[in-house]
Structure I
Amino acid sequence: MLLRCLTAFCLVGSLFCAAVPLRDTRRAQPTRNKLLLISFDGFRWNYDQDVDTPNLDKMAKDGVKAQYVTPPFITITNPTHFTLLTGRYVENHGVIHNMWFNTTTQEKKGYYMTQFVDSYWDNGSLPIWITAQRQGLKAGSLHFPGTAATYKGETVRVREVEPRLYDYSNETEWRLNIDKVIGEWFHQQDLDFVSLYFGEPDGAGHRYGPDSPERREMVQQVDRTVGYIRDKIQDRGLTDRLNVIITADHGMTTVLRGAQVDEIILYKIPGFSFSDIQFHLVDYGPAGMLLPKDGMLEKVYSALKGSHPHLHVYKKEEMPVWLHYSKHARLLPIILFADPGYVINGFFPVQFNKGEHGFDNQVMDMKPFFRAVGPDFQKDLVVGAFETVNVYPLMCHLLGINPEINDGHLDNTKQMLLPKKNTEGNNSTGKFYHQITTTVVLLM
């Protein structure tokens with residue numbers, strides 16, 4: 001009996017070896033294309049409608065265009081970019097403002113210096129660079145908000161942070177940066193994922209207004225740059241291996257000025273006094289936060305609530321749910337935001353931008369644009385609007401990595417992807433194992 005069992009086992013082993021061919025491991029691995037994420041700061045969803053943009057139009061024809069995308073609130077640069085990198089709403093990732101601040105020391109750091117405060121960015125939400133690196137991919141970032149920080153002891157390994165006094169509008173610098181990303185990082189160093197940031201047309205929109213000739217000229221510069229990017233991708237033989245997503249952090253709207261405009265100046269509101277405030281973050285566009293002194297919360301709130309027809313005042317726990325801007329410990333007890341066209345001033349007007357952002361993310365002027373092209377995307381497809389928290393799971397899917405916990409879902413973007421080819425490898429192997437098991441039972 002023992003001899004018969006051993007004979008049967010050897011026979012089955014021989015059948016297994018003969019029936020299952022040696023697997024070509026290179027073919028068995030799923031195809032993973034490279035990915036380039038580009039942000040043109042402040043590019044509103046409809047900026048291509050009053051300017052000739054042949055390169056953006058061709059990109060849409062060759063790929064996917066969304067009607068618009070909805071950023072998280074607060075619609076300013078650091079928070080919205082970190083949502084792209086993590087897929088989390090602002091109250092969940094904790095980068096709640098462009099500025100780092102300390103309510104005890106009264107210290108504030110501007111946009112640029114905030115890039116180097118590791119503890120501000122490293123709140124438990126890992127940006128996609130770190131996740132990709134931990135799963136064996138090579139990642140890089142050039143000028144993208146959050147690039148300078150360290151996350152759980154790890155940085156994006158290939159990176160460049162712009163100098164402090166940097167001209168974000170210089171087209172020559174733009175092309176040098178593109179040459180570095182496409183020619184050096186993707187082509188020579190074989191990186192899998194890169195994020196690339198451009199500071200326009202945000203600057204032109206702020207300085208001259210979103211309806212100005214200067215803004216339209218800057219959009220034409222963006223369009224030329226998109227053409228240059230695609231040409232360089234083709235020159236390096238990356239067209240069939242590199243997916244490109246181009247979007248923005250927020251839009252822009254015109255600031256109302258003139259004698260007929262009832263400006264929001266907190267100092268002039270009856271019953272309100274800055275002597276009741278321990279710390280404030282106002283004079284930075286249409287949104288602000290206040291930390292009242294002990295025992296002064298209700299007094300401050302009552303004085304401000306309903307005090308101006310275009311000022312919205314909330315205790316942070318009462319913020320509208322759709323804004324996802326109430327749960328993080330860094331948020332101050334009173335949150336303010338203005339209607340489109342208005343900014344919040346403290347003691348007197350000190351803001352003179354002709355264009356602003358930071359408003360409710362449901363305002364159409366706050367919506368950015370979205371384009372995607374590459375080997376994994378459909379062609380000549382226009383999709384409906386979606387929230388930018390969904391860009392993160394889309395990118396993880398394209399890179400073949402497991403995402404961190406996030407607030408988005410691939411279901412909201414998968415319609416823009418080409419259908420994947422089905423394979424039979426696992427199913428056929430499973431059938432063969434079933435046959436082996438049956439044979440062993442019969443022989444024994």
Structure II
Amino acid sequence: MNEKSDRARLRDGTPLEDLVRIDDGLIAARVFTDPEIYELELERIFLRNWVAVAHETEIPNPGDYVTRWIGEDPVIVVRDKDGEVHILLNSCSHRGVEVCRASRGNVSQLVCPYHGFRYKLDGELASIPSHKEAYDGRLDKTKFHLHRARVGTYGGLIFGTWDAQAPPLEEYLGDMRWYLDLLLNRTEGGVEVVGSPHRWVVEANWKTGVDNFIGDGLHTFMAHRFAVELGVLPEDPLIGWFGYHISVGNGHGLAMVGAPERIPLPPYLGLPQELWPHFERSLTPEQRQVFEKTGTIHGSVFPNLSLLNTTTISTEEGVPRVPFLTLRVWIPRGPHRMEILSWFLVEKEGPDWYKDASRKNYERTFGMTGTFEEDDTDVWISLTRANKGAYARRHQVFNYEMGLHREPRPKAEWPGPGAAYYGDYCEANQRCFFQRWLQCMTEV
């Protein structure tokens with residue numbers, strides 16, 4: 001066998017392309033639960049793609065840092081004295097101990113707690129205790145810096161990649177930038193993270209979250225049935241249908257969902273009118289056209305960043321019905337476990353009353369203990385639990401045929417980039433995600 005054919009097969013000889021049959025809309029359960037596949041993902045997905053790790057507003061000042069993950073590799077995201085952002089492997093070059101153990105902080109240098117090796121904020125080794133005596137003054141400090149990832153930013157989001165050959169971030173994001181602008185760059189000042197991100201561990205594979213956010217509109221009526229029973233959502237199986245499901249290439253995708261005509265939606269997701277003039281100045285006419293008629297935007301950036309901006313459908317008494325914006329990464333913690341890191345963001349120019357109401361609505365619905373969040377994590381846990389046994393891994397196949405034969409809408413109907421399908425009951429985005437996944441897992 002040649003190198004490519006070796007990479008394209010698992011140890012038992014199973015070709016990966018037999019597990020991901022895009023043209024048939026079939027994905028084997030093994031893709032979500034097999035330990036061997038998970039180990040390959042860490043090397044072939046998370047070492048070679050741009051991964052979101054932080055937002056610039058989390059580290060506004062020199063010396064500010066947060067600790068995050070690229071796959072299972074811990075990293076320090078830090079701003080140096082000149083304002084430049086660095087992503088450093090959180091592993092001392094001496095004995096590999098984590099240099100930073102706190103989730104965030106401000107420092108003038110990075111100091112290993114084991115032997116006291118000190119690093120500049122760009123990862124260069126600055127000093128070693130007893131350097132002259134312990135190493136006879138001969139250790140070349142320039143060879144023992146912290147490993148550095150490449151850094152890219154878009155709309156305030158900070159991405160990192162270990163791959164020196166990966167395309168520039170903007171090229172990697174491609175047409176997804178047009179849609180990210182609707183969330184991150186719709187005002188001149190952009191958005192800011194409020195507070196620390198929520199973090200929690202779920203006994204489910206990391207791809208279950210990506211799969212749900214990138215285009216699963218059908219689950220709304222059933223998985224979130226409580227909202228229907230309480231009268232918050234209408235008794236209509238098509239409640240999640242009305243809108244566009246958009247595949248933008250490179251494994252990225254999203255949906256922009258409205259509502260049936262009988263349910264009026266406020267313009268621009270119900271964002272405060274004080275912000276509307278900013279939309280006029282910051283967005284193109286085509287962007288405003290689709291944004292004005294939208295009630296929910298949900299999607300994912302390959303491999304593990306997801307986004308949700310939605311008009312609030314439930315709230316507490318006395319809190320205005322305003323939308324919220326959340327971004328989250330699904331951090332792999334094993335084939336059957338992930339950590340969710342979820343940011344809440346608001347426009348910097350937003351009025352204080354809106355920022356406060358938006359935060360409360362986020363926490364009650366899609367925060368760590370939010371009602372909708374609990375529904376979703378429950379089914380992801382169930383999916384993983386039911387399909388990690390030997391028989392299910394060998395025989396169970398998931399159906400991804402929704403919209404398989406549907407044609408994209410013409411440009412005159414949908415002015416944005418990408419292939420736009422009417423109706424969010426569609427799995428074109430999931431098929432595009434797994435097509436990109438298969439490419440990464442098999443290419444040399």
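One of I, II was used to compute FRET efficiency 1/(1 + (r/R0)^6) of positions 214 and 294 (r between Cβ atoms, R0 = 35 Å, to 0.05), and the result was 1.00. Which label is that?
II
Which one of I, II has relative contact order in percent (Cα under 8 Å, 6 or more apart), as calculated from the coordinates, equal to 29?
Comparing all candidates, it corresponds to I.
Mean count of other Cβ atoms within 10 Å over residues 190-197 computed as 22.6: which structure among I, II?
That value comes from structure I.
Bear in mind that the values in this text are calculations on the coordinates, not laboratory data. Every value quoted in this text rests on a predicted model; they were computed, and no experiment measured them. Cβ atoms are built from the backbone, for glycine too; each structure is taken alone.
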